[in-house]
Structure P
Amino acid sequence: MSRGTAQISDRGFEYIPYEFQYSLGIAALPGHAVHRVWFPAEMPLEKGFAWIEAHLKRLGLPTTAFAACELRSKAPYTPEEFRAFNEAYAATLRRWGCFDGDSNPVARSNVCPELNGPEDTCLHAFCYVAPTQCQGPRTFVIAGGAETLDSGTTPQERIVAFNDVSPAGLALKTAQTISAISDRLDAFKLGWADCGTVQTYTVHETPVATLSRLAAMGGGRAGFSWQYCRPPVRYVEYEMDCRRVATDTMAQNF
């Protein structure tokens with residue numbers, strides 16, 4: 001489906017509006033770049049947000065420079081649990097002034113490690129947007145997308161090949177996920193060849209045909225990362241995200 005974007009010129013990026021908890025992706029505007037910082041150990045949300053706020057202040061940036069984050073959760077939520085979590089998560093972003101009216105521009109991936117997962121939802125990494133004088137390819141973050149449809153109200157209606165993890169079912173799921181991410185890239189007039197990294201999150205093997213299809217579309221120049229994780233909501237089996245950032249550094253002194 002065709003998606004539109006919304007610009008926040010004073011923050012240096014545009015985003016794809018979606019439901020209140022996150023946007024479908026962000027991309028830097030000319031004169032700005034996306035930077036990623038990752039945590040080498042579990043970072044509880046409250047502590048992590050405090051570290052991010054202090055880090056942005058050290059850089060001379062407002063909290064509204066916060067543009068994307070990657071979360072790790074203990075186990076998939078029920079739809080009701082997921083909404084309750086998102087209400088609490090969004091409260092911090094509202095306090096930071098990140099919301100654009102009623103829309104939340106911050107892109108997000110939230111997955112559940114199948115092995116050695118955290119006891120509670122924690123921060124894995126985040127991205128911010130800052131001015132730059134460097135000329136280079138456009139930087140961006142596409143939020144996690146899964147085999148779900150925008151239509152329907154029940155899991156059975158929204159999830160492609162619901163409860164089907166056969167080879168045929170997984171092929172349908174991965175095809176829908178690729179289509180969802182492709183739509184988000186297209187909204188920014190980008191494609192798979194523009195991605196610096198592509199991540200897949202599933203406890204099922206990714207069909208070789210899926211990787212071949214992505215390669216044919218120009219993706220995977222730096223390879224594909226398979227993370228042994230489940231998507232954040234029950235009954236969803238496959239998730240992907242992608243990005244290209246100007247810098248990718250490890251958090252220090254936390």
Structure Q
Amino acid sequence: MSTLPPIVLVHGIRLSHAEWTAETAQLLEHGHRVAAIDLPGHGSRRGEPFTLDGAIDVITSSIDAHGEPALLVGHSLGGYLALAAAARHPERLAGLVVTGSTAIPNKIFAAPFLGGYHALNRLPRQGDTASQIAMRLTAPPPAARAIIDNGIATEVIPAVVRDVVAFDPIAAARSFPGPTWYINGRHDHFRIHERRFLRASRENGHSAELRIIAGAGHYLPLTHAVEFTTHLEDIAASLRAG
């Protein structure tokens with residue numbers, strides 16, 4: 001009997017592997033193999049330069065450590081990077097889950113991030129206190145504490161924006177031949193182009209599905225962790241069955 005694929009989790013901008021505190025605990029409790037990584041410039045890799053190529057290398061190294069194709073899951077920045085990794089190394093993936101990453105990057109997309117970066121930079125310690133308060137208001141206490149303890153990397157924003165705006169996620173979605181799931185919160189402003197992503201993933205007969213979580217916004221993996229993880233377990237089980 002085939003086994004469940006390992007699951008590799010990729011966090012959003014400024015955060016770290018700690019974003020996935022609740023998901024990791026639930027998946028491990030239910031017998032899954034799971035790895036939540038830190039991207040360059042984030043968490044344990046804070047201070048390393050961020051590049052898209054470097055991020056793909058970190059993602060694929062984590063998959064390779066399992067010795068078999070993985071279910072790759074990315075949120076926000078992590079979703080764009082998961083798409084990039086899937087397009088470049090499709091043989092390393094059993095499947096792809098993208099959440100909060102279905103807005104096409106452009107200069108308009110970049111403006112709020114750069115504006116926030118400059119505003120935080122005018123505050124002491126790059127606005128760490130403000131970022132920590134925002135995280136405590138968004139995430140349940142265990143995840144919020146873990147995220148704060150691992151650091152919130154405001155300084156990485158310009159490099160991330162530079163590389164993500166230059167990336168074409170629609171082309172990446174179109175080129176990945178494996179199964180793809182888009183999972184978005186109903187109130188997520190990054191849903192704006194989700195149907196274009198879905199159509200691109202379905203080209204050439206490829207399998208793709210869109211799931212919408214009621215009551216959730218952009219931080220779906222933090223605010224609805226149990227429900228989100230249940231979807232991941234369902235997807236992992238379908239890959240084993242397939």
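Readers should treat all values here as calculations from the given coordinates under stated rules, not as data from a laboratory. Since the model is a prediction, treat every value here as computed from it, not as a measurement. Cβ atoms are built from the backbone, for glycine too; each structure is taken alone.
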>> Given a value of 4.5 for distance in nm of label points 7 Å out along Cα→Cβ at positions 8 and 168, calculated from one of P, Q, which structure does it belong to?
In response: P
> If helix-only ellipticity at 222 nm (-39500 (n - 2.57) for each DSSP H run of 4 or more, over all residues; to 500) comes out at -14500 when worked out from the coordinates, which of P, Q was used?
Replying inline: Q
> Which of the displayed structures (P, Q) returns the greatest value of distance in nm of label points 7 Å out along Cα→Cβ at positions 128 and 216 on calculation?
Replying inline: P
